[in-house]
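I've put the structures underneath this note.
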Structure P
Amino acid sequence: MSPLQSLRKPLFLAAVVLLAIVLLAELGAAVAASFSGRSISVVGWGIPCLALLDGQLVFTVLLMAAPLILPERITGRVQGVATFIVSLLLLIGCVAAGVAAVGLLMLLIGLLLALPFGPIAYAAMGYASFPTGAAAATLGLLMMGKLVSSGVLVIAHQRFLENKGLILLIATSLLATIVISYLHGMVPGFLVSVTDLIGAIVVVILAAIWVIVGLVFAVIAMIKAAA
């Protein structure tokens, strides 16, 4: 019996849906910021940047699900191209988010150090009152969704535990969520906007590393498919 035949498909589908909900929640935080008119997200920058990691996780799981719908000979040919395109788009997102986060972080640090009027401007721009409660609630729900979806994925088929890349990607996503939560709680409230941006930069770097790995494997897969 092949791995796909022994896969518990309803549970696998449930895991995919849960991961997609987590990703949509992270993307929703970024969209909410654009409608709020604020220069920082309604739950900070760290949470929206998690989408750069979890987007790769959802895409990886969808690639695993592809043979359930399409013949394996077709998925084998398009997998490299699809991975290359998605990784390239995510790399652009990482660069854009990283540059924006670093720029804003430098601005906020500059304001805090520009005594006596810099901190006043910092507070007047709304950065002294970070929505720690909303961010903590969101991070808690995201962590629960990731843990539950990971558990359901393993129950759907234990061989997912043998996929080291998938396990490491899930671990990176969980670690990034913990880092954001820790950085939100380690400083007084008026400095959380700064540590949140630091967390966002850390997440972007982690996402970029995975994107580069994905690009390398995509190129190798395309070369093999063309040979």
Structure Q
Amino acid sequence: MAILLNIETSTTNCSVSLSKEGETLVLKEDNNVNYSHAESLHVFIDDVIKSAKLTLKEIDAIAVSKGPGSYTGLRIGVSAAKGLCYALNIPLISVSTLNALAHQVKINQGNIVPMLDARRLEVYSAIYSNSYAELRNVEAQVLDDNSFSEYLEDGKVYFIGNGVEKTKKMIDHPNAVFVEGKLPSANEMSFLAYQKYKKSDIEDVAYFEPFYLKDFIALKSKK
């Protein structure tokens, strides 16, 4: 019996789940536009463990969303995950943020494009088949009228994530389906993390770093 703690902090959604054999037992999350991860994450971890009537010592591994996404959000999530792994002497598992996001779409035909806002007209995106096979790996791309055109010509394309709003303004195609209001969640991590756990597909706790995709750029305050 494998009990996994899953942590997702790549966007404004601070999300934690506790899972057993790949099934989510408890989910706690909050989408706060002010990025309350530093204040909420450890509280959420404590809440899901208590709700499941378990203890930290009963957890077999920690899974963390590895990115891409918010630089600060990813740092907070990975730091918490690594700290727990060190303290409990258990494995660390990383889960692709966009892969987990794609799993929120259940379709029989077409392709899935999970996408996260990367400021201006840029998004972090990947492309998956309806069976979640990766058709194109993660890229930071600038949107234009022809973005994803080859996939749209072949059939339905389901766009999901907080990059959807800007994509709707750029792409006008009958095969484009926009799944709005969705963010990466620790709920979908449960299954994906368990698959990696069974194969002992784990990270080096000492050296693991989030997948930022782009270097961090500090912006000047507007004040």
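Every read-out reported here was derived from the displayed coordinates using simple, explicitly stated rules and does not represent laboratory data. Since the structure is predicted, the reported quantities are computational estimates derived from the model, not experimental observations. Cβ atoms are built from the backbone, for glycine too; each structure is taken alone.
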Structure from which 5.3 was derived, distance in nm of label points 7 Å out along Cα→Cβ at positions 124 and 156, options P, Q: P
query: For which of the structures P, Q does the calculation of log10 I(q)/I(0) by the Debye sum over Cα atoms at q = 0.07 Å⁻¹ return -0.22?
result: Q
- prompt: -29000 is what came out when helix-only ellipticity at 222 nm (-39500 (n - 2.57) for each DSSP H run of 4 or more, over all residues; to 500) was calculated for one structure; which of P, Q is it?
  reply: P
Cα Rg over 2.2 N^0.38 Å, for residues 20-91 alone derived as 1.38 - corresponding label from P, Q: P
message: Looking just at relative contact order in percent (Cα under 8 Å, 6 or more apart), which of the labels P, Q belongs to the structure with the highest value?
response: P
- request: Work out the source of 17.1 here, i.e. which of P, Q gives that when mean count of other Cβ atoms within 10 Å over residues 44-51 is computed.
  value: Q
